[in-house]
Structure P
Amino acid sequence: MRYSKLFTKTRKEAPTDEVSKNAQLLIQAGFIHKEMAGVYAYLPLGLKVIENIKQIVREEMNAIDGQELIMTNLQSRDKWEVTGRWDDNAVDVWFKTRLKDESEIGLAWSHEEPIIEMLKQHITSYKDFPISVYQFQIKLRNELRAKSGIMRGREFSMKDMYSVCIDSKQHNKYYNSVTEAYKKIYQRLGIGDDTYVTFAGGGSFTEFSHEFQTICETGEDRIYLHRGKNIAINEEVLNDENLKKLGINKFDLEEIKTSEVGNIFNFGTAKSEQMDFTFIDEDGQRRFPHLGSYGIGITRVMGVIAEKFSDEKGLIWPKTIAPADVYLIRLGESAEAINMANKTYDELMSRGINVLYDDRDERAGTKFADADLIGIPIRLVVSGRNGDNIEWKDRKSTDIELISIENIFKKLQ
């Protein structure tokens, strides 16, 4: 990927109409474009980050036998009326519209009801269980607040997974496997040490749930953490009854500001009963399956990471999700500099190393500033004055080394 071919440009100043750091940095660095409040387009560099996050999530969902699909965004009213969740008093984030025949449809904010209706057509016997399906889908929610950049959008990318199990024992086993898979995901994304499984309310989904909350100074949530027991409780369910259930003393809790990056819900059989979803068990009896729902906000995670991993110069992406492995800068327009930079670029790419090659005819200061703003983990500089050696600099460090191309491959590995 040559910078000279990118249509996007960096900005010297952050946009004045944004108050959140994540949106300011991502717009300034050319990762996203603001369409309106709470609605953003993802440009080539931003899309690379999104796809890297999705791939990590996909790998961990596949590892617990999740099957990927994609459902429709247009939602029929009748499926949601069965459970009472079409009513705006029950779910206040619906976007609704009308077809030309005047029938009313919704734009998906979640997918439990249509997923269940779809699964009813395929699952009939106890031999089919357990089943889990997931998707990466654009969700639309009519949020009252949209001032946190991509950390709380009205249109956003989400991974949502749904499990169907024979009974509570099988469900609890799968629920716990998802919890462990989520922990692996957040570790791979670079935020695992700051992310806590949190006891929470279920909102429009169910009575209780677990959230995954990441420590973030600009987050909209507050959790209460018991570090000794590694238990966290959301502010909304912090009461004496729940503290007693968890065996926790309120005075041992530490209040922390966080952002929710994932959630999991246990529906039991309530929703399958509402939607008449049944199967035949070993004894030939008709029973209702146990359902679970599991979400990760893909774009929200990207926003949280942008908030947490940045400095006064710009973004600092974890290497697992950065838009490239290396930011290669060519300094000088001499034939020697051009040939060496091109050769370095070709060798890196041939070895499977993703490179953003800054081949522009720009001043060194401009290229260095853009490298810091964009936040790719490693910066390499090729110039005629260093012979066959190349400057190596880690984005998180001020140290600069002069090393050979072969040693670069070793360090990257």
Structure Q
Amino acid sequence: MELVCRSSGIVAAEYPRQGIGDVAKAGFGEMMLDLSSYCLKQDMEDFGTNKKKRRSAEVLTDVSLLEGMVQKAAEHCRQCGLGVTSMYGPVLRRDTKREDLNGLLEKLTGEGIRLCGRYGAAYLVVPPLFSGVGKGDLWEVNRAFYLRLAKIAGEESVGILLENQARDVHGHLVRGICSDEQEAAHWVDELNAACGEDRFGFCLDAGTASLCGQNMYEFVKMIGKRLKMVILRDVDGREDAALLPFTGVGKGQSKTDWLNLVRGLRETSFDGKAVISLEGTASSFSPLLRPQLLDLAKAVGDYICWQVDMERVLAQYDRRVLFGAGNMCRAYMKCYGEAYPPLFTCDNNREMWGTEFCGLAVRSPEELRKLPGDCAIFICNIYYREIEQQLREMGLGNPILFFNDEYLPSFHFDRLEDMAEKTGKGSEG
């Protein structure tokens, strides 16, 4: 997976230097420029003394102004070593009724494709037309819309990504266009067939899927290789937001089903772009804390990518051993023991040396010195950092990696007794 930071809420349209610099310093290597940040001007209108406010959106009509702002941002990205690998197209608010803007929206989207081509962005996410389009006409109207854009995309060698949508019904969000995985797959396949090449793919927005109560495991499985991008954002369970993953929490539980998303991405060996979107979280932080927030965002993104790539990493090594003879080792053997069998496991608990655990011989850590240099050591224990330091201090030159059982393809509830009380941290996990 390739980790990407979305610019919205982080990079100011007219003064992008500081935000882009913060993203680069946090360690991100790629940026998604959100063209909707440049194309939409949101004004607040005050209604009555109760201070209720309603947003109205106006689309930027000057294409050259859009081009100038994107050029400025792209140039700052280049100076900071950030690749502009994707962009998000202009979009109208879900509750808008202004169907007169569809033509202008298409014009701006076409310019967005050209900007992608100019700055080397592989994909543009293009939400469908909806305002003023009857439910029965959605496919035909958007088929024509996307195929007109495909001609420009072909000239620029840019991929167009469709995205799952929510629909606003009197202030409530319900499933919209391409929120059904079969419909989404059908749209992508039909558009590719119509233009005679694989010009279209799909972008799964985790926040929208969560708000619509979708099973993201089933969605990812159905979309399969059509999936080129995942937007990682949390929500509060009721209203749309772009929160840093794992921060949309209620009663100690995440409002987004990260478990099923990671399971699906891991099972399908997803290797596309993972876009961290945190506009809502960033807006609640002082700009003085923005660098620290982006450091955290990078760590969160790296963690999700690590979880998704875990099975792929296991498959990279022909030989492997485990460190730990506890619950995490048991989970490994039940989920991956047959496909990626370890040579043995080792543990700091002397009482376990010379015994078997889940069919594996349990040996002393000293036995690791006898391993060939290309044999990987996977730590299966929650005391990752302490054990890694122990192995480094032993002078081992083997690859040392972490295994984790938080997002396994299946759960096993026959857990061991609390090994920490009986044997110490060497067997916990």
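Bear in mind that the values in this text are calculations on the coordinates, not laboratory data. The structure displayed is predicted, hence computed values, not measured ones. Cβ atoms are built from the backbone, for glycine too; each structure is taken alone.
Quick notes on this structure:
- helix-only ellipticity at 222 nm (-39500 (n - 2.57) for each DSSP H run of 4 or more, over all residues; to 500) derived as -11500 - corresponding label from P, Q: Q
- Structure (P, Q) behind the derived value 7.4 of distance in nm of label points 7 Å out along Cα→Cβ at positions 65 and 361: Q
- Computed 12 for relative contact order in percent (Cα under 8 Å, 6 or more apart) - originating structure among P, Q: Q
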